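Q: Below you'll find a set of structures to go through.
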Structure I
Amino acid sequence: MGQGHLVVDAPALVGQLQGWARELGLSQIGIAGIDLAQAEPGLRAWLDAGFHGGMDYMARHGLKRARPAELVPGTVSVITARVDYLPRDAGDDWREREQRRLAQPTEATVSLYARGRDYHKVLRTRLQRLAERIEQAVGPFGHRVFTDSAPVLEVELASRSGLGWRGKHTLALSRDAGSTFFLSEVFVDLALPPTPPVPAHCGACSACIDVCPTQAIVAPYRLDARRCISYLTIEHAGPIDVALRAPMGNRIYGCDDCQLVCPWNKYARRSALADFDVRDDFAAPTLLALWAWNEATFLRRTEGSAIRRIGFERWQRNLAVALGNALRAAPGADARRDIVQALRARRDAATPLVREHVDWALAQAGAALSPASAAR
């Protein structure tokens, strides 16, 4: 991974990193060591329990996630970065506004982080620029930039480097920034002094556990991804468990519930970057408006967005579930008629996966297809 023999003024370099990070729009920088042995038993138990669901790559990588020097040979330190994503124009009542949207069955809810530009691209570019600044200061050095793109224990590294602590919902939490931020890392072959961790401040609070619509947080700090709406709407490729469809409500991409109730998110920071401003299509979408998109429209409207990676089929699957839930909520007669007509209009041309969810959705209105029509 590089020469590994550079002699640098490490404390001074860390100080410079803080300034460069601010110039690049990064919210906070920390430094972690690479001995994560204490995290291995928890990781092994999580995998053994099958809580990773269909994310087979997690099992394939195994304990490599807890061994940075195995992932990138030569790694001596990890530079961690926090990037706030709350849109710049988010009002002080943003959590209340999100709760109101969740309570409107015919509206569509997309996780806040996904309403702007794809964070993978934003963070990777800025971390690479940070690495270039380091190279200008110390000369060529070995490094790899990761943004949710490799088997990295991101929250563990963030916690060890002082960016926050692990909340009971398993996300990183900060007293100064809540949890509305992305994490990213630069693995380096430079020996840098770690920044000190901060103590946890969840106390006896269990708000995130109590609010989870599908009870995916099975214990403090333990998430069963197979029940998590974020996993179900984004990572999961097949049919959604029938028992979990109703709790999904109108959430069609991700879920923010555990963050909305977290007391620390009253300190959530607005992003310094225009990249995370909300796109018009996701400012106040209705389920029917999004259901009307064909695949070409979906690809055009989600260009440069994290949403595009789930593909049109999962997008329609998620919307079908949400439309079924809207029917279960017994909207007015006009809304009920419009939803049923829209679902029926696209049923026959849908893929088998989407059709299954459309039929379930129609059944929620007592409008299940007859055997004759189902055989068409």
Structure II
Amino acid sequence: MPLTIRPVLSKRDRKTFVDLPFRLYRDDPNWVPPLKGEAQGLITPEKNGWFSHAKAQLFLAEEDGRVVGRISAHIDTLALTLPAEQGFGPGIGQWGLMEAEREDVFRALLDRAEGWLRDEGMVRALGPISMSIWEEPGLLVDGYDHPPTVMMGHAKPEYRGWIEAAGYEPAKQLFTYELDITQEFPPIVKRIIQSGERNPRIRVREVDKSRFEEEAAIILDILNDAWADNWGFVPLTPPEIKDVGVKLKPIVFNDLIRIAEVDGRPVAFMITLPDLNEAIRPLGGSLLPFGWLKLLRWLRAPKVRTMRVPLMGVRKDLQSSRMASQLAFMMIEYIRRASVEHYGASRGEIGWILEDNQGMRSIAETIESRVNKAYTIYRKAL
């Protein structure tokens, strides 16, 4: 039977869409099966606040009665309002969640996604972005030999060639950095931290989870200021903030999230999360029959190998100052100590970091971390 591409229209279709990677990656030791309930929530408008300012169409590829591929095409109306130099802007649509057994299947899916974007008035496509820039942006192009950490993606090595053969060129690269956090930082970093500790204007404090919403508002205020000019930045909306709070609150621990204050003003933050992937990987995508109990026990007192730093930010009026890096080093060091002493961690991962974010890349390199994974977001005129 010929290959057919059809839209996802029902709850059953969404389940099929989510199930496909479990077959395609079943022999890949570095793929982390997502919890199926979370994966279905991502593509269900009623369960994902991102859809309050975005729309999407999912597609399935079928052949001989089997599903052999999938893709999403989507438009973020907030991204359309941003300056073009920041990556999005008018006429920019996106695609993501791409999986396919073969290149011809991928090309057929991509053609259908591009057609949908053109029909919606888009003139350029970015991808893969699955589905918000805050979720899993970019295609893994280096670092296939070890599993991703929480909120990072994995992909088959052949996908890169398929995308580039379809006429796409790199728009931006994203990097993650890893380091051995059982080792103390170089002497120059220690001196910078000690200097900050002697400065009475500086206070680096833990967050208070009992005041979760208040602390989250402080971090969000810094984030929106610090990241406003970054490539790909799309402000989080209230529905998304609510969703993020629900998802992340169980893995928020006071000593792993720091807020830096200067003269009593919150000016910087650093969020660190225990690598939830270490806990969910053995569950095979399901919390039943006893996976929920195992996960609950882990959340009460997590012991992990890896800690991930998904977000850091310093207010724009400090970003070109020496104090910016000083605050960053102080937060990194305090969280490093807590990670080792309280959670048994031995490895840290920082990122993602934009390829042209020289400030953050310099900080990562100064603490002797190295790039362990690279992701590429591609673009193409439609």
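Read the figures in this text as sums done on the coordinates, not as results from a lab. The structure displayed is predicted, hence computed values, not measured ones. Cβ atoms are built from the backbone, for glycine too; each structure is taken alone.
Q: When distance in nm of label points 7 Å out along Cα→Cβ at positions 272 and 344 is calculated for each of the structures I, II, which structure yields the highest value?
A: Checked I, II; max of distance in nm of label points 7 Å out along Cα→Cβ at positions 272 and 344 sits with I.
Q: So distance in nm of label points 7 Å out along Cα→Cβ at positions 48 and 152, computed for just one structure, reads 2.8; which one of I, II is that?
A: Comparing all candidates, it corresponds to I.
Q: Check the numbers for FRET efficiency 1/(1 + (r/R0)^6) of positions 128 and 224 (r between Cβ atoms, R0 = 25 Å, to 0.05) across I, II and tell me which is largest.
A: When FRET efficiency 1/(1 + (r/R0)^6) of positions 128 and 224 (r between Cβ atoms, R0 = 25 Å, to 0.05) is calculated for I, II, structure II comes out on top.
Q: With mean count of other Cβ atoms within 10 Å over residues 136-143 computed per structure, which member of I, II shows the largest figure?
A: The structure with the largest value is II.
Q: When you work out Rg/Rh (Cα atoms, Kirkwood Rh) for each of the structures I, II, which one comes out largest?
A: Largest value of Rg/Rh (Cα atoms, Kirkwood Rh): I.
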